[in-house]
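**Student:** See the structures that follow.
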Structure 1
Amino acid sequence: MKLGEYTEYDAIGLAQLIANGEVTSAELAELALEAIRVVNPDINAVIESWPASESGHAVASGGPLAGVPFLIKDLAVSMQGKKLELGSRLAKGVVATEDSWLMSRFRDAGLVTIGRSATPEMAFSTTTESTLQGATRNPWLPSLSAGGSSGGAAAAVAAGAVPLAHATDAAGSIRVPAAYNGLFGLKPTRGRSSNGPSLDEVFAGFGVQLGVSRSVRDSAALLDAIQGHAIGEPYVTAPPARSFLSEVSRDPGKLKIGLMLDPWNGERTDPVISAATSATAHLLQALGHTVIEVEPPLGVSWDAFVQMNATIWTATLVGWIEGLAAATGRPIDHTTLEPATLACFQHGKEEKASEFAAALAMRNTVTRSVGTWFEDVDLLLTPTLPQMPPAIGAYGAGAESMSGLQWTQRVFQHSPFTPPFNVSGLPAMSVPLEVHPTTGLPIGMQFAAGFAREDSLLRLAGQLEQARPWANRRPMLWAGNGSK
């Protein structure tokens, strides 16, 4: 198999080739490493790679992803013997001493992990531009951000380096880079899989893990592989009645879908993105679904919502940062942390226990309010993001003079449609249905559903993938260019 052929397949397609004896897992790993060598100098998505022989024991499961090359994000998942640096100078060179529960599930699925993808420092950003690792660039237009915090994963998949990569999402970090890079990105329900053993709730239950992919079925198969729980889980979601992969080809039925064009922060969505969202609504109607405009309430003001998130995020960061400083013997200052992260650390240190408890009470208010939305509609449609990707360097401008609260406000202003589903724990996905009429850049559409209803999302995503295919769209930087 040549590189140009490798890049034409999704993960399940590659696994089928292995099962049929047409290619070996080792050959695919070498092709993936070659693809990384081709595109990574231009996008800086993969911060470390290694040969398949160093991937450790991967179970020859014969499952739908067995033998497929894979990347893990430099955060929230630990692979024994490999670095886990969280995009930070504070953690530079730190090596994981054991596999996390999720890593063991990746191995059980037969995935062959060959590298780490870039993340912003501590994942507290929706762009991927860290001091330690540099800026990750968008393969559609390298002067633009690839999004974050799973920007490295998304850029690598979009550029054809690997078909599927691990990603995390605590405020939109799967869906934002999926939208910017023309990928499918599903944020699962809270408690669908484990963050353990070293992590439990991750920002009071806001953080979950899955991946980004070029096909709906790949993300569904990955969710099948990781769903479940370990001993001592703080949240547990019941397993599905059927496999998530089987849902992709099932008829979604006639759905009632709410449509929201402008975000809760009171600002207006870019007219091009609004028009694209309306075009998706027309497609849904053509497919037999009912679409109605809605104004779903958060239950609290936008400012209070952001303040609540700032309290929970920054207080959680304190423990991470102090633990890393103790483990590495490094100071907590500007030599080890970026200005925004240091400001968030200081904000978290100033928060009181009573303020954290009040933030958790507000989380409950939001969760109850968001849950009621799906009594009136089956799904909610919004743009994934209200604006097109910013230029590299623009997102962090002025960060050196910001407080922790001000930085959180910037993060949430950039991605206002995504965080309510992290706070409420509900599943949501970004689907690459639209493109900018002038630039050709991808535009993601977000769909959200009620608790544990990934099945409804995947059925609709499968239908939309057939109705408006995106598999043949290629970015400017593509590993298969000029190679057949």
Structure 2
Amino acid sequence: MDMNHHEAPVLDALAAYHERDELGFSPPGHKQARGASPAVRAVLGDAVFYGDVLATGGLDDRREKSNVLQRAENLMADAVHAEYTFFSTCGSSLSVKAAMLSVAAPHQKLLVGRDAHKSVIAGLILSGVEPIWLEPQWDGRRHLAHPPSPATVERAFAEHPDARGALVTSPTPYGTAADLRAIADICHRHARPLIVDEAWGAHLPFHPDLPSWAMDAGADVCVTSIHKMGSGLEQGSVFHLQGGLVDHDTLASRADLLGTTSPSVLLYAGIDGWRRQMVLDGRTLLSRALELTATVRRRIEEIEGMHVNGPDDFCGPGAATEFDPLPLIIDIQGLGTTGYRAADWLRRHHRVDMHLVDHRRISAQITHADDATTADRLLTALRELSDNAHTLRGAPEVHVPTPGELRPDQVCLPRDAYFAETEDIPAAKAVGRVAAEMMTPYPPGIPAVLPGERITEPLLRYLRSGVEAGMNVPDPADPTLETVRVCAEREGR
């Protein structure tokens, strides 16, 4: 069936709602901004409230006879070469959980890349699924992880033939992508589905010079954040389905189980409008973004003490297969300071907010929304950072583990440890104990320690030295890591 991508069913229905001058005696209680605080309206503007209507019994009738959301989802599926698409207003954190729970049930095994986002770990905790960890491809020199290799996935299936499927993250927040075609082929030879957490890849279907899109590569389910590299609002997410290895109705049921019964039409409208924008103009917009990025990369390389990582650094045997150039991963080791101090300096002195920061890097993601003006402001700030780097030296050292020290023993399921009887103990006494909480440097949000893992000295030293240097570890009960929450030890054990 031919699709008319000039349509935007949610936006069109929202316009019609206002044209009909509908009067709601239903939520939301602000009733088209009339009840909102004048101070709030002054900051947010009335358009936010005008777009905030009930999805059912407002945007559509109470029985959804106009199929507004379904038509918008069908257009999105057509745009990205999927068979089905589901909109989510709870972010990809929910979408990836729905995908996991559609593939594996409690106590069943799922192959999971250990570089997974904390939302995946939360899904393991909620579900009781047993993770079989897929080791990332570690770059020991640069201290970062690339997605697991196909060989790693093949070995895991050989050792765990009862695994229900696999979940990998691609691209990573560092812009590196897995060999999804090879991994999908391996999964399908075992008659198992591949889930791809492609939260950072919303733009990939719309330009040929970007890494392979998961649906084109043969993935069964793909989760994408529209707000990260697209034009959607925060929390706008979609997940796509194709093939027969994951049941459509099961996936829809899991999403319904986890999702809100009060979805935001604002978020639906952002997703719907972005799809139309990308289908009609995406290639042109992304071509401009790629050209701009190439120029910015060259100019950053001219700044003393900075290097922008590219495919020569990140791709090749034992590393990533493809590379997205739009995230500018800037190695600032040459400045003699940490990414934490550098990012804080940029915000304080230039009001420039970076994205991912770690002990030796800062990152700036370029999207189709950037232009010469925003690029020049970034470059000016980075040049002045270089000129003032001497004021940022002497930062506390972050003790980064070697690849061999990064993987502690998994003593029990994440769910069992998380819900166990716990105790908070001084960090000095935590080595050897079983963690009952996640410890996650954020961003990017990849846990260094999971519930159920035995805490090791190198990992604890890394996290505590990181916090001392400026790392944000928000999820432990004690974010300073002076104390650590562990599973209680019974007498006699």
Structure 3
Amino acid sequence: MDQSRAPVLEALSAFRRRGDIVYGPPGHKQGRGADPRVADLVGLDVFRSDVLLLNGLDDRRESTGVLDRAQELMADAVGADRAFFSTCGSSLSVKTAMLSVAGPGEKLLISRNAHKSVIAAVVINGVEPVWVHPKFDAARHLAHPPEPEDVRRKLAEHPDAKGMLLITPTDWGSCGDIQGTARVCHEAGVPLIVDEAWGAHLPFHPDLPAWGMDHGADLVVTSVHKMGGAIEQSSVFHLQYDRISPEVLKQREDLLGTTSASSLVYATLDGWRRQMAEHGHDLLGTALHRAERVRKAVAALPGLRPMGREIVDEGLAADLDPLKIVIDVRELGISGMQAAEWLRDHRHVDLGSSDTCRVTASLTHADDDRTEEVLLAALRALTDHAGALERRPAVDLPAPSALELEQAMLPRDAFFAPAEHVPAERAAGRVAAETLSPYPPGVPAIAPGEVITDEVLAYLRSGVDHGVLVPDAADPTLRTLRVVAR
């Protein structure tokens, strides 16, 4: 296909050239009604480009196939059979993907290091999760994706499971063995879904980790806004083989998705695909060289330990995305959260994820010499000033095995069950009726239906005292917890 074409952008350009006057949504009428103070800040072109697909970019019957052609080009660019755009982010896309494989009451294998959006999908969809626990890295207090043999064991225990959801890469850049996991799933006759939210860039350079479509996954969900060049909420489903029906996927997406899709998301998805198809290899090659320089420079700074391919050599992960600069800061005597706060307050550098042990900086094709130097200068300053940071209460990090909680009820049943609030001191042994996710990255420590333990409670409550955010808790202070009523 002609990857120089961009059907959505071309249709938007034609709309603006024609000067169409719209008598339907959006109510700002391509910016004519926008508050000038808003337009001055975000740009009037944002409003001018906010156009409906129906009777806007396309006609009433969508006869010119603007969106269909853009999606076909995306599929061709990444080696998928089909691609579908979503304007609601991968938080919704992963719900759709799961519902396309397993319906209410049916079993689905799921990596337990899943984002809270996956737990939300379990509650909404009513599937019965079969948790496949990740490979815990005790030294780094980090969870890496589960291995194919973990999946094989769970499929043997649950032969009625409808499929598997694998999360790779993680927020920290560690990657699972997609090819091996796909082989195990296909031998059992079930599809593999890959939540590759952090991997939209992977198809476009051979020195990046495995791309799901190239390694046997049936359905891959990507968040193009994370490591790509589209705006927030830009997500794509990629589909191949015949284990998941494209008709079913489209209907499930229609069930959950918005009827007011954003042309801004469609346009930037279309433009990013064209950019990567034409220039992705060179752009990402430059980014990879930059990441290598940054990692070496960080390793030379006192008290900072960047994570590298040693996790692969140690057998903890199948691969590592080198564009994720993950830095352990514990030798500075501070937490990753303190480091992130100091860097934002004192150097105006906003990092990605941070936790008790580390921070991460994501590099993309958008970085340049200036952003590279700003990052390194900020980290150098952090090492100089870390000794003056106020020492906060320590976080009680549990043993890896303590994070594998008993599932006493289905998450959906527990979430919708009659509930009560109990003091944290009396919560151990009770069944959680809420999700508790230290954020970021937002992987639940406790999911609805799991039995609360003293060890995990101590971890979460000491984390809150240290400054951890648990935004989905009914009581964010964790003085009380929401549990299933007796």
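**Student:** Where is FRET efficiency 1/(1 + (r/R0)^6) of positions 208 and 264 (r between Cβ atoms, R0 = 25 Å, to 0.05) largest, in which of 1, 2, 3? Walk me through the numbers before you get to the answer.
**Tutor:** On the way: 1: 0.75; 2: 0.15; 3: 0.40.
Top value of FRET efficiency 1/(1 + (r/R0)^6) of positions 208 and 264 (r between Cβ atoms, R0 = 25 Å, to 0.05) goes to structure 1.
**Student:** For which of the structures 1, 2, 3 does the calculation of distance in nm of label points 7 Å out along Cα→Cβ at positions 112 and 360 return 4.6? Write down the numbers at each step before the final one.
**Tutor:** Working: 1: 4.6; 2: 2.9; 3: 2.0.
Of the options listed, only 1 reproduces it.
Only the coordinates and a few stated rules stand behind these numbers; no lab work does. Quick caveat, the model's predicted, so the values are computed rather than measured. Cβ atoms are built from the backbone, for glycine too; each structure is taken alone.
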